[in-house]
1. -10500 is what came out when helix-only ellipticity at 222 nm (-39500 (n - 2.57) for each DSSP H run of 4 or more, over all residues; to 500) was calculated for one structure; which of P, Q, R is it?
2. Assuming 21, 11, 8 is semi-axes √(5λ) of the Cα gyration tensor in Å as calculated from a single structure, say which of P, Q, R it is.
Structure P
């Protein structure tokens, strides 16, 4: 994976984390947990 692709993964991880926070604030914890997990996966992919 090149740097550009890694940065795209990290950008998407930030979007997913923002979505997770939004759902958490609304009390939708199931969706928040899902997007939190997605953010973690994408952040790790971006770093590897």
Structure Q
């Protein structure tokens, strides 16, 4: 496992939770997080965040 795997897993978990609670609508916007190494991870636009 690399140091970024927990960041990616957290983004996926966050997207699913927000979609389940109705806080995001399908393909709108993005979710981002900063890794400990300073890198920034974000979901692409036009991606269904609930799947």
Structure R
């Protein structure tokens, strides 16, 4: 699953990066802690401008 990191995550990536992680890791760890958001087309375009 592709996600955009909203905060730095050790051993995963830095804020603003588009990374590929397992669905379980995203749904059980990253999303509940607001560390990442699902990489939709709209979000990817927003982060490209940063």
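1. Going through each structure in turn, the value belongs to Q.
2. The value was obtained from structure Q.
No lab work stands behind these numbers, since they all come straight from the coordinates. Remember, it's a predicted structure, so these values are computed and weren't measured experimentally.
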